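There are structures below to look over.
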Structure P
């Protein structure tokens, strides 16, 4: 098992995050057009919150966007490097994200998943997340079919 480290992203990591996220989200090309993100999107997210970066062997192998509001931590854009062939990397990143939330006084963690990927609901359900609502489909401008977000939460 590799030796992992977690750190907060800086603006110097923007291009690496963009590349990682776009490669990881290739799986979603079946319902949307174009890349998942770009440098201006990641820079804007860094002004709103931060990215936790999971590194191993000197490279970023996973990331997740985090934004704290009072005692709630929103986590999104979870991406694990598809070229990093170590099972459980995404789960490890989620463990680190939950630990980050608890260390920062968060009592709840919130996520959004897309309706057209039912496997995500099962995956996060096994981690203790429960469905808390839906968001309208017009929040995904590049969608090529009807889609909406499902919100899920869990206590930390």
Structure Q
């Protein structure tokens, strides 16, 4: 197995165990992370994973289709959890892409359908408005506030 495939397996294995330290150990300095909700760098990426692992009491993670070379890679992954703000069940399907440098992940981009997520996580408001740019912007702002509050309370 290519060492970068092992790195991805280690990363998602840490997520499965809700072990953000194991996940962050897979990242290089200056890590950049982006998905439909977050656009983060450095320590804020680690804080996001700590927050998600801590809140994901019923989190289940699976990953597949890991493809890598010396510079880049991809994987598909799924997460099942209860969204803490509404107590609604979510099944998110994500396509991840990675950039590697010196045996570490230096960039991760996760893509998923934010409207699909909003319908599950937010219920009727998500069904009615989750497709709209104002609702999606509100989701991003709420997530940023939640991360800021998490960082303030956890150091």
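Between structures P, Q, the greatest calculated value of distance in nm of label points 7 Å out along Cα→Cβ at positions 82 and 114 is seen in Q. For the read-out helix-only ellipticity at 222 nm (-39500 (n - 2.57) for each DSSP H run of 4 or more, over all residues; to 500), a value of -13500 was computed from one structure; give its label from P, Q. It was calculated from structure Q. To which of P, Q does the computed value -0.59, -0.69, -0.80, -1.50 (log10 I(q)/I(0) by the Debye sum over Cα atoms at q = 0.13, 0.14, 0.15, 0.21 Å⁻¹) belong? Computed on structure Q.
Taking distance in nm of label points 7 Å out along Cα→Cβ at positions 18 and 42 as the criterion, the highest value among P, Q goes to Q. To which of P, Q does the computed value 40, 26, 18 (Cα extents along the principal axes in Å, for residues 34-97 alone) belong? Label of the source structure: Q.
Coordinate-derived values only; no laboratory data. This is a predicted model, so every value here is computed, not measured. Cβ atoms are built from the backbone, for glycine too; each structure is taken alone.
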